[in-house]
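Taken together, the values in this text are just the output of simple stated rules run on the coordinates, not laboratory data. The model shown is predicted, which means the values in this text are computed figures rather than measured ones. Cβ atoms are built from the backbone, for glycine too; each structure is taken alone.
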Structure 1
Amino acid sequence: MIPNDLRILSMLDWLENDLLLIINTCQPASSDASFRRYFRVTVVEGHYIVMDAPPEKENIASFIKVAGILAQSQVNVPTIFEQNLNDGFLLLEDFGSQCYLDVLNVDNATHLYQCAFDALFKLQLLTDINGCGLPSYDVPLLQRELTLFNEWFLTQLLDVQIPATLWEAVCEKLIISALEQPKVCVHRDYHSRNLMVLTEDSPGVIDFQDAVVGPITYDLVSLLKDCYIAWPETQVEEWMTVYYERLVQAGLIACPYAQFKRWFDLMGMQRHLKAIGIFSRLHLRDDKSTYLQDIPRTFNYVMTVCSSYPELEEFGEFLQHQIKPLLDDTLFIVKNNDINEAL
């Protein structure tokens, strides 16, 4: 802890003087790509997680609302024991510190992903999208997310301009594909860092405050084409096929498999372009450069999709010949700068 951190002092004051908790220890619990911070506090009775979400930067009310929606859908989200909306603090159930990314390997992947599929299926099947009050994953939101790639990755990180007609054509294809899919509740960050390994009712699902009503393939592709861990294409397709059949049996979709796979691929491309933009912004604006190491994996997902669809061939050639060499050089320079600073 940083003794003169006013947010921490305010948080401890709330815990000790308002909630009358006797705090034995308080330590950072996890890092976050947003302005939120999490602390693990231990008391005589056990331990909790405290979310620190500055009201001027984070929407804590959205977290509370979505937590209630997902819990109603039988998704295991942390219980909210106490809340302080004015100051931006929540006292939460502690799901521990072991996320999927920490433990995934070839031996346990089938079991862990099956648990993740089960939780996702409940989220999609049991959430009333008409009555939940979640915002829609509409054209403006999809467009804003795609803009992150152009603005932060191409323009600011690499100093490259993409031909406007090419970029507009790519965005139009991805947005049309997203909008034509059946709609379900979408977590929006359903991946290995936000699924916690628990002894009971695993996984624990976190970081859900940005949930929307949107495309049925979004969370599935977030999970299977994860920006932080990659699996062989054959394995991804096998998992996707099994889940597709489950959706068909439940009546959530009625499309041919080829259509579903196209939705899955193009939805993944939209998400990965957004993620590349966010990783670039975290480096340039927020001085969180560790996310740059995840760009090559995410970039490769995009390249794979481009090579699979003739209508994306021109975009793929632009990325391969004009962007990839610059990306490799940029990451090499940043890595060496970091090493020099450490020395």
Structure 2
Amino acid sequence: MTSTPNPPHAARYPAGGLAFPHRDLIGIGQLERHEILFLLDEAEQWVALNRQATKHENLLSGLTVINAFFENSTRTLLSFEIAGKRLGADVVNMHAAQSSVKKGETLIDTAITLNAMRADAIVIRHGSSGATQLIADKVDCPVLNAGDGQHEHPTQALLDALALRHALRARGAAAEDFTGLTIVICGDILHSRVARSNLLCLQALGASVRLCAPPALMPVGIEAMGAEVFHDFDAALEGADVAMMLRLQTERMSGQFIPSAREYHHLYGLTKERLDRAAKDALVMHPGPMNRGVEIDSEVADMIDRSIITRQVEMGVAIRMAALDVLTRRARGVAGWGEAA
């Protein structure tokens, strides 16, 4: 299997490098609808590869990808590492606890150091909003945002969209986008970069998005981004096609945002009874990690016919393979992806 710069479905977007003219992937907010569709379509070949016995290509052979994670991660780091290795790249993981940032080195100094190592792509995860862009401005290679503060987590939104599209197709829908769907995102919206990226991505693909959270966990003025805001989870779920649950990010909280986990579950936990308020066969999503018994019951998380949580994990590797492939095409001299494209 080889990467297809201009696949048969390319009529939806411009040819060559114009299909995705960005050097970096910092946020969904920087992308046009056709650019999102392009990345989703590019990921399909990697979904197929990852389901084969032999899961390896040499597209990025000789290239070095640095995963610089200044914030703890298991799922995202592992996914990016697998993605890079399956494409044949040399992958180096840099953990915050082992970095000179812990010794007082500034983020800009770290960026300069990484750039001097002549990496071909750098994946950044950082606890401060804007840190990824700061590094991208200081290096010569593509930068992928693996989550920065409360700003964005673009590959999470893309993998969620890909998982949802696959689930809809498995039910017989000819789903290219999500026009007509109503999607509820419920949980700690205030601290969630996943919520922000998903809101932008899902709306760009035609969905109506409802955000639901306790008042203390709902960003002020979020309505300006086009979402319908709810504080009553039961009301938010009425007729919804998808329920996406988010965990409480207690590590980002300073102060008391909820009375207790038990009361939060009573008001905002997704139970089987509460899910019955949604549309028949409504799908259940969660970007992980899950707090079972808090934002979601195990009975719901493990529903074979409704939950697509494990499918989200699977799609994560494919989306990250697509992102690494696309962002390195200019450096690799792929036809139509030169600087003038």
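State the single structure among 1, 2 that was used to calculate FRET efficiency 1/(1 + (r/R0)^6) of positions 44 and 140 (r between Cβ atoms, R0 = 41 Å, to 0.05), giving 0.85.
2
Between 1, 2, which one scores greatest on mean count of other Cβ atoms within 10 Å over residues 20-27?
When mean count of other Cβ atoms within 10 Å over residues 20-27 is calculated for 1, 2, structure 2 comes out on top.
Figure out for me which of the structures 1, 2 the number 4.7 belongs to, where distance in nm of label points 7 Å out along Cα→Cβ at positions 52 and 276 was derived from the coordinates.
Computing distance in nm of label points 7 Å out along Cα→Cβ at positions 52 and 276 on every structure in 1, 2 gives 4.7 only for 2.
Given a value of -15000 for helix-only ellipticity at 222 nm (-39500 (n - 2.57) for each DSSP H run of 4 or more, over all residues; to 500), point me to the structure among 1, 2 it was derived from.
Matching structure: 1.
Identify the structure, out of 1, 2, from whose coordinates mean count of other Cβ atoms within 10 Å over residues 164-171 was calculated to give 14.8.
Only one of 1, 2 returns 14.8 for mean count of other Cβ atoms within 10 Å over residues 164-171, namely 1.
Check the numbers for distance in nm of label points 7 Å out along Cα→Cβ at positions 188 and 244 across 1, 2 and tell me which is largest.
Of structures 1, 2, the maximum of distance in nm of label points 7 Å out along Cα→Cβ at positions 188 and 244 occurs in 1.
With relative contact order in percent (Cα under 8 Å, 6 or more apart) coming out at 19, pick the structure among 1, 2 it was computed from.
2
Going by FRET efficiency 1/(1 + (r/R0)^6) of positions 108 and 212 (r between Cβ atoms, R0 = 30 Å, to 0.05), which of structures 1, 2 comes out largest?
1
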